[in-house]
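Pasting the structures in now, so scroll down.
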Structure 1
Amino acid sequence: MFTGIVEELGEVTGREPLADAARLVIRGPVVTADAGHGDSIAVNGVCLTVVEVLPEGQFTADVMGETLSRSSLGRLAAGSPVNLERAAALNSRLGGHIVQGHVDGTGQVQARTPAEHWEVVRIGLPAGLARYVVEKGSITVDGISLTVSGLGDDWFEVSLIPTTRELTTLGQAAPGTPVNLEVDVIAKYVERLLGASSGG
């Protein structure tokens, strides 16, 4: 479980293709400071398991084929920046919202509109996820907990403060860049419960 508060901007330093998967080598001195084999680290919003902690603040993680095809991790290569967050501790503050690290789909950055102290980013919204997104609700974009500031039938907008622009991948994502999306899990549970109660 995560909170969507990115701890550091890391970097992919290597990628080894496997038969139906890939092994990533990622540098992240902050998230590896107390990491060990089997720990969970969110990489661009995808929960990955640490296989090995390496020198110079690096770790390896295996990514199965399904994750590579259903998320933006399939596009990562050496030199790619990534958002990193360790799993939340039970005694930590919930600074963002409940994030599972289970990507529901991908969208694309459509436009960026700068303002004096923030920037509005419009992102394409897959049809299957639109019903879970509400204005002023929470959504996770590449592992970042954000508030929906604008909403259309097939897009949503988020507003980035300077800290988010400077310390995450979304700050530099150009139009056309794919991003991982995770909707608020509470919305999915509510839909399931209402469907069960109505017999549908």
Structure 2
Amino acid sequence: MFTGIVEELGTVVARSDDRLELRGPLVTEDVADGDSIAVNGVCLTVVKVAGDTFIADVMAETWRRSSLGELEPGARVNLERAVTPATRLGGHLVQGHVDGVGTVAARIPGDGWETVRISVPPGLSRYLVEKGSVTVDGVSLTVVETGMDWFTVGLIPTTLDRTTLGRKHVGAPVNLEVDVIAKYVEKLVGGAP
């Protein structure tokens, strides 16, 4: 479980068909084999730690359902360690289970902030509501507006500076995780199999 509050921008060191090696001095300070770290919103299990780098296994399903397959050595990534009982829940409940990959459709600059429009794959927009929570590349955000196949979020200067979202260009893929509570409610009221 995560909060969607990115702890640091890490860097992809290497990648193979089934592993990612990442550098993150902060998140490796107290991490051990078997711990979870969210990488651009994808919960990965640490299999090896060496100094300020860690290695995580990546299944074929994870490559398919997320944008991690787009990463190359040198790419920057959002990193967050799993919550502990003493962690403040500054964002919202984030599982690190990507529901789909969206696309940055537009960036509208404001006075020190930006509005970003993101297209969503079919079936996800029903879980998005104005002022609700969404996770974009592991970042907990508040939905500003919604449409049939899109939503917008507002990015404050801190988010633009401290996450990959400040660097994502129009057309870039982003991992999306909708609010898990909405999915449970839908199932409980009979709207999902």
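Mean count of other Cβ atoms within 10 Å over residues 46-53 was computed and gave 13.9; which structure, 1, 2, did it come from?
Comparing all candidates, it corresponds to 2.
Can you say which of 1, 2 returns 17.3 when Kirkwood radius over Cα pairs in Å is computed?
Details: 1: 17.3; 2: 16.9.
For Kirkwood radius over Cα pairs in Å, the value 17.3 is produced by structure 1.
Taking 0.50 as the value of FRET efficiency 1/(1 + (r/R0)^6) of positions 126 and 158 (r between Cβ atoms, R0 = 30 Å, to 0.05) derived from one of the structures shown (1, 2), identify that structure. Before the final figure, lay out the partial values.
Details: 1: 1.00; 2: 0.50.
Label of the originating structure: 2.
Work out distance in nm of label points 7 Å out along Cα→Cβ at positions 22 and 118 for each of structures 1, 2, then name the structure with the largest result. Kindly include the intermediate steps, with their values, before the conclusion.
On the way: 1: 3.4; 2: 1.6.
For this comparison of distance in nm of label points 7 Å out along Cα→Cβ at positions 22 and 118, the top structure is 1.
We did not get these values from a lab; they are worked out from the coordinates using the rules stated. A quick note: this is a predicted structure, and the numbers were derived from the prediction, not measured. Cβ atoms are built from the backbone, for glycine too; each structure is taken alone.
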